[in-house]
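There are structures below to look over.
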Structure P
Amino acid sequence: QRVEVPAEVIVDPKFSSPIVNMTAPVGRDAFLTCVVQDLGPYKVAWLRVDTQTILTIQNHVITKNQRIGIANSEHKTWTMRIKDIKESDKGWYMCQINTDPMKSQMGYLDVVVPPDILDYPTSTDMVVREGSNVTLKCAATGSPEPTITWRRESGVPIELATGEEVMSIEGTDLVIPNVRRHHMGAYLCIASNGVPPSVSKRITLVVHFPPMITVQNQLIGAVEGKGVTLDCESEAYPKSINYWTRERGEIVPPGGKYSANVTEIGGYRNSMRLHINPLTQAEFGSYRCVAKNSLGDTDGTIKLYRIPHHHHHH
């Protein structure tokens with residue numbers, strides 16, 4: 001009677017599932033997992049595809065890279081850990097079984113980097129003459145490539161060359177042709193790429209222009225013995241020196257019956273007031289409000305005339 005001899009069991013290892021691609025931010029740990037069934041006497045290795053480097057074989061780390069580790073459970077799940085990942089770790093990794101012919105599968109590790117604004121060539125604070133053409137630049141690195149958005153810190157809209165007003169605009173360069181005083185202020189360039197945190201840089205735009213004066217009332221009547229206030233509005237940047245003169249150019253002396261004050265009514269706008277009390281014949285005539293800065297000076301004229309006083313007879 002013949003005895004049945006069982007045929008030698010042939011082990012045929014296979015991958016039970018594909019490698020799940022990983023995305024991780026710089027500085028974190030990344031894990032790539034290879035799941036194998038029926039490994040038997042064979043061995044599992046992890047390789048880096050682009051450099052053809054063997055990283056691990058079974059439970060041993062082969063590479064000199066201190067950041068690589070390997071763990072397995074029940075000879076089925078082989079998990080490679082890369083600590084403190086760098087941008088250079090990005091790429092394809094291969095899990096290989098040393099059968100003949102060998103079997104392999106690949107997984108991709110994507111390394112994302114939060115945005116960073118470069119000091120150079122990003123613009124620094126700028127001082128320009130009104131009417132010049134201005135380009136604010138903002139450059140950022142990151143992976144994926146960051147998007148750059150501009151907005152004004154004050155929340156007022158940005159006026160485009162077309163005259164259209166927008167709350168924000170995308171692009172590395174913010175172009176302001178023929179810059180005007182109302183463009184003055186702080187601009188924020190914000191770099192974001194979906195990897196937190198977004199970053200921003202503040203660029204201040206200062207616009208210089210010579211003084212301008214507006215006089216609402218150029219003719220003012222007043223009664224002798226009473227008081228009167230003369231008003232001018234000036235615009236200038238850098239801030240102007242403001243004072244009052246009489247018709248022959250002599251400066252109105254502050255103090256006594258004259259009191260002059262200047263109030264800021266906005267970044268570059270000032271209200272100038274001259275109060276005269278009490279009025280005598282000598283104070284009637286022309287007054288000039290003067291504003292001066294490094295780019296020039298200007299003045300406005302106000303004529304102060306006497307209203308005749310009528311006596312009432314009882």
Structure Q
Amino acid sequence: MLLDTASLYYRAYFGVPDSVRAPDGTPVNAVRGLLDFITRLVQDHRPDDLVACMDADWRPHWRVELIPTYKAHRVAVETPAGPDEEETPDTLLPQIPVIEAVLDAFGIARVGAEAYEADDVIGTLTARSAGPVDIVTGDRDLYQLVDDARGIRVLYPIKGVGTLQLTDEAVLREKYGVDGPGYADLALLRGDPSDGLPGVPGIGEKTAAKLLDAYGDLAGIMAAVDDPASKLTPAQRRRLDEARPYVAVAPKVVQVAADVPLPAFDPALPSAPADPAALDALAHRWGLGGAVGRLLSTLQH
């Protein structure tokens with residue numbers, strides 16, 4: 001089980017009231033919510049391995065060089081020498097180091113890679129996996145990894161993590177008319193305002209799905225642009241032709257990496273905390289006794 005950690009703690013932050021606070025009054029709603037998410041996921045799915053995948057760089061410069069608008073609307077401070085600072089709610093930012101410390105004390109593997117997003121870590125671990133993989137994320141971008149033959153599915157939270165959409169190829173075909181790899185092409189063509197992807201003007205989701213159904217993939221669609229006998233409308237042919245510079249670079253931005261160098265780590269789901277004293281101190285300091293106790297109990301059974 002691979003967790004898109006930031007996606008889940010953002011959901012926890014907005015889903016758990018900020019009246020959930022540490023003894024000193026500091027909000028800990030994201031921390032408690034994430035711990036309760038993990039408890040529920042372990043209870044319901046009993047994974048052998050669990051990895052909290054992290055954004056070492058939420059907006060890698062190599063993606064921005066290809067598409068400058070990539071996540072540009074979410075930048076709080078540009079940092080030329082390192083990762084840009086993302087706009088993050090004031091009361092969430094201080095909770096992130098607490099989340100990291102608690103995961104480490106539990107012994108839950110926490111993995112990031114310099115200059116890459118959590119999505120790329122997930123893509124790499126999925127590519128390496130010999131067995132089934134459940135990816136837990138509120139980010140539809142990861143639908144591109146869905147693969148029934150390899151047992152790879154996305155668990156997409158509808159309400160908390162108690163109600164999850166188990167996303168397999170049948171769900172993707174029903175909702176979007178594509179399979180996993182086709183979802184990346186669909187997203188590229190229609191664009192994604194939340195990621196600053198412009199898409200091809202005039203090609204919305206339904207048109208993109210029809211084009212992919214007719215021509216197979218992005219390469220097939222662009223080949224049809226060059227084929228006078230293809231059944232593209234004049235407007236579609238013109239728009240796709242004008243979008244060639246974008247279409248040439250967008251796949252590298254939209255597709256998650258599958259070959260990221262990762263540090264050594266133990267993915268096994270712990271049955272006992274790695275550092276009981278540190279976990280106890282964190283639970284006391286941040287008023288997390290209930291959430292920590294629930295997860296401990298779940299890991300031990």
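One of P, Q was used to calculate Rg/Rh (Cα atoms, Kirkwood Rh), for residues 15-70 alone, giving 1.17; which? Don't skip to the answer; put the middle values down first.
Values: P: 0.97; Q: 1.17.
Only one of P, Q returns 1.17 for Rg/Rh (Cα atoms, Kirkwood Rh), for residues 15-70 alone, namely Q.
Which one of P, Q has distance in nm of label points 7 Å out along Cα→Cβ at positions 103 and 175, as calculated from the coordinates, equal to 2.3?
Traced to structure Q.
One of P, Q was used to calculate mean count of other Cβ atoms within 10 Å over residues 119-126, giving 12.4; which? Each step should come with its number before you reach the end.
Working: P: 12.4; Q: 23.5.
This value belongs to structure P.
Here helix-only ellipticity at 222 nm (-39500 (n - 2.57) for each DSSP H run of 4 or more, over all residues; to 500) was calculated and came to -13500; which of the structures P, Q was it taken from? Write out the running numbers ahead of the final one.
Numbers: P: 0; Q: -13500.
That value comes from structure Q.
-0.58 is what came out when log10 I(q)/I(0) by the Debye sum over Cα atoms at q = 0.07 Å⁻¹ was calculated for one structure; which of P, Q is it?
Answer by label: P.
Please state which of the structures P, Q yields 1.9 when distance in nm of label points 7 Å out along Cα→Cβ at positions 151 and 191 is computed from it.
So the calculation was done on P.
Taking distance in nm of label points 7 Å out along Cα→Cβ at positions 135 and 215 as the criterion, which structure among P, Q has the greatest value?
Structure P comes out on top.
With relative contact order in percent (Cα under 8 Å, 6 or more apart) as the yardstick, tell me which of P, Q scores highest.
Working: P: 12; Q: 24.
Checked P, Q; max of relative contact order in percent (Cα under 8 Å, 6 or more apart) sits with Q.
Read the figures in this text as sums done on the coordinates, not as results from a lab. What you see is a predicted model, and the numbers here were worked out from it, not measured in a lab. Cβ atoms are built from the backbone, for glycine too; each structure is taken alone.
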